[in-house]
Structure 1
Amino acid sequence: MNKNILMLVLVAIFFVVGFFGFKSSLPEDKNKRVYSILEEFLPYTIEKRTGGLAIVYKDGREKEKPKNSEIFHITDRLDKEWGKESLRVDGNTLIILDKDKQELKRVELDTKELSWVKEFFGI
């Protein structure tokens, strides 16, 4: 009886620890409509490779090949750094800028999208 209880407790602990490990490796939630528009302007792309995923920078820097468990945290960090430099909000309009601060595109946002942009990118 005690062995069965001990076994159940160990299995439960294993699942809880596994769940939190899985949850911590997931990327932050993104607004699908806004993020799909921004993807075109991000300074990198994700490339599938045999050993997982690689980050390919559009400016010619060397590919980055992080562990699969880290890639989403790295891309979230890159997105936020890029957003602080390349995004501006004017009322309900998101303005996307290039490296020289020239306007590339304007996107009208609803209240939910605007709040996601401000929260995710910290602008």
Structure 2
Amino acid sequence: MNLLLTIIIRSYVYLLLTFYQFPNYTKHWQGGDTKGHSYASFEEFNGKQDFQVKRDGKGGFILKYTVNLKKGKISMEIKRNSKTVIQRNINGAVLDSVRLDNSNNEKYQIVFRASHAEGDLDIKYN
């Protein structure tokens, strides 16, 4: 009876760990995140990736982004102090820019959420 209980518990734990890790699984992620530039290429991107905007000083700035989505789904969200400023679902190839106000030297974050996505992204700001 103890052996059977042990097998059931181990199986249950394995299933829980597998289920909760899979949504954040990404295959072949290559990228970087430096001051003024964040980029990545990926296959089978599932889950969420955050990039912090690393800027000194106050004042507005322009954020340029390029996303090439070959398959799957991906969305981009720009947050200021944890509040959503822009949210965009991306299909195919997108090259765009947005001017952001930073008069109070606030923290900006770029969040990508994906499901079975393959492609690349590139973000630049001054």
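With distance in nm of label points 7 Å out along Cα→Cβ at positions 93 and 109 coming out at 3.2, pick the structure among 1, 2 it was computed from. Kindly include the intermediate steps, with their values, before the conclusion.
Details: 1: 1.4; 2: 3.2.
Considering all the candidates, the number was obtained from 2.
Any idea which of 1, 2 comes out highest on relative contact order in percent (Cα under 8 Å, 6 or more apart)? Could the numbers behind the result be given before it?
Values: 1: 18; 2: 33.
Largest value of relative contact order in percent (Cα under 8 Å, 6 or more apart): 2.
Taking log10 I(q)/I(0) by the Debye sum over Cα atoms at q = 0.14 Å⁻¹ from the coordinates of each of 1, 2, which one would give -0.71? Walk me through the intermediate numbers first.
Details: 1: -0.71; 2: -0.65.
Label of the source structure: 1.
As an exercise: helix-only ellipticity at 222 nm (-39500 (n - 2.57) for each DSSP H run of 4 or more, over all residues; to 500), calculated from one structure in 1, 2, equals -15000. Which structure is it? Intermediate values should be presented prior to the final figure.
On the way: 1: -15000; 2: -5500.
Of the options listed, only 1 reproduces it.
Which structure, out of 1, 2, was FRET efficiency 1/(1 + (r/R0)^6) of positions 37 and 69 (r between Cβ atoms, R0 = 25 Å, to 0.05) derived from, given a value of 0.35? Could the numbers behind the result be given before it?
Numbers: 1: 0.35; 2: 0.80.
So the calculation was done on 1.
All of the numbers you see were taken from the coordinates with simple rules; none came from a lab. Remember, predicted model here, so these are calculated numbers, not experimental data. Cβ atoms are built from the backbone, for glycine too; each structure is taken alone.
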